[in-house]
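*Asks:* Before anything else, here is the set of structures, which you'll find just below.
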Structure P
Amino acid sequence: MEPAVNPILTFEEVTRNFGGRDVIRRLNLSVFPGDCVGITGESGVGKTTLLRLASRIDRPTSGRVLCSAARPAYVFQDMRLLPWRTASENIALPLQAVGGNKHEARRTALEWMARLGLDNCADLYPRSLSGGMAQRLDLARALALEPDLLLLDEPLSAIDPERRASVRGILEDLILRACPAVLYVTHYPEDMLPLASRLLKFTGEGEVRELVGGRTGE
């Protein structure tokens with residue numbers, strides 16, 4: 001008998017209210033290692049709020065969010081690169097913060113930049129990068145950490161269509177190989193469908209509906 005696998009992230013009866021309106025209402029959700037939960041819905045219905053609750057940036061109005069992640073990573077919709085650091089330093093500094101030495105961190109940073117087509121950008125500053133390049137750098141920074149919880153908020157929105165397939169492939173490889181728990185928010189389901197094991201749709205007024213689909217064929 002295989003040992004039970006515990007969820008990395010659990011929402012228990014979670015409600016988040018803003019100005020008298022429930023953006024999320026009594027949500028129960030468990031996210032396990034290797035589980036990629038795709039999240040869709042119109043703007044303003046609570047998708048990003050879910051990620052903020054998962055990351056503990058925000059707190060629920062009621063209910064509990066339980067997270068056992070040792071190494072979470074968050075790719076924000078508004079890319080939060082450090083403008084005073086070079087591209088490679090933006091990846092290397094978080095690696096050093098979790099215990100890597102300077103040389104290993106730079107080597108890992110350069111490897112991830114190469115994988116995401118940023119080979120010649122190591123010593124450039126974020127202001128010198130296009131929107132798509134900056135988004136790939138932001139994604140590289142998160143993936144280089146080898147996270148056990150990966151929170152993605154529109155991670156491909158600024159990337160050229162011809163590059164999206166290769167970036168999706170890198171994400172899929174990481175999910176299948178390293179088995180992080182993933183919450184993936186997007187307005188473009190075609191970007192997320194090859195990766196998702198489950199699909200959630202935020203329909204407004206705090207309601208969340210689970211859809212049939214995803215890579216498991218549920």
Structure Q
Amino acid sequence: MVVRTVTNRCRHNVIGRFPSLKMQRMIQFESLLELDFIYLLEFDPTVTWFAEQPLEIPYEFEGKIHHYVPDFHIIRDGHDWLIECKPKKFAESDETRRKAAAASTWCDENGWIFCIVTEDEIRSGNRLQNVKFLLNYARFTVHSEDRTRIYTALHQVGSPITITELTHKLESTDQQTTLITLYHMAFRHEIEISVDGAPISTSSTVSLH
């Protein structure tokens with residue numbers, strides 16, 4: 001349950017809602033960094049559930065009670081995590097340290113894990129770019145016969161081949177349809193196209209899991 005509606009309280013923040021395939025609802029975000037993190041959550045097969053602005057954690061500072069709302073609660077590999085998305089330049093601020101200490105204590109008491117993620121984790125390499133690329137195809141409707149042709153061809157080859165080689169092997173199928181189906185299946189982890197290497201192209205390799 002969301003405990004706080006996101007606002008543009010800093011005026012320069014970009015806020016909005018993301019249509020989550022995984023959660024089947026609109027997810028609020030309060031910055032572009034949070035939005036990029038949501039893309040990664042959508043793709044990550046170890047993340048089975050997530051929610052934004054999930055709970056309030058009280059903490060005392062200068063004799064007053066304050067309340068900290070972490071950005072996300074996620075379930076990864078069966079474990080509960082509280083996540084704060086924070087630009088690196090603010091991650092070590094006094095305010096962030098106070099909130100992180102309160103969240104870490106709360107998580108220790110409840111058997112959860114607390115973590116701050118910055119642009120170093122979210123935007124490094126080509127993973128985010130590739131996930132966004134694949135997500136463009138995740139909502140397409142693909143036909144079972146096209147899936148079957150791809151599975152059959154990959155079984156016959158038995159080893160990773162480039163997307164170009166696979167489309168040539170499926171020469172009886174429209175190339176655009178093959179690419180849409182491939183990228184759709186890759187986002188949904190039905191086949192394997194690496195998102196951690198170079199930007200995805202028809203030179204990328206594809207294989208069965």
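Bear in mind that the values in this text are calculations on the coordinates, not laboratory data. All of these numbers come straight from a predicted model, not from anything done at the bench. Cβ atoms are built from the backbone, for glycine too; each structure is taken alone.
*Asks:* Computing log10 I(q)/I(0) by the Debye sum over Cα atoms at q = 0.11, 0.16 Å⁻¹ gives -0.54, -1.10 for which of P, Q?
*Replies:* The correct label is P.
*Asks:* A value of 16.1 was computed for mean count of other Cβ atoms within 10 Å over residues 95-102; which of P, Q is the source structure?
*Replies:* Values: P: 13.1; Q: 16.1.
Only one of P, Q returns 16.1 for mean count of other Cβ atoms within 10 Å over residues 95-102, namely Q.
*Asks:* Tell me which structure, out of P, Q, gives -11500 once helix-only ellipticity at 222 nm (-39500 (n - 2.57) for each DSSP H run of 4 or more, over all residues; to 500) is calculated.
*Replies:* Going label by label, the one that fits is Q.
*Asks:* Moving on to the next point. Just checking, which of P, Q has the largest value of relative contact order in percent (Cα under 8 Å, 6 or more apart)? Let's see the in-between values first.
*Replies:* Numbers: P: 29; Q: 15.
Top value of relative contact order in percent (Cα under 8 Å, 6 or more apart) goes to structure P.
*Asks:* Between P, Q, which one scores greatest on distance in nm of label points 7 Å out along Cα→Cβ at positions 63 and 87?
*Replies:* P
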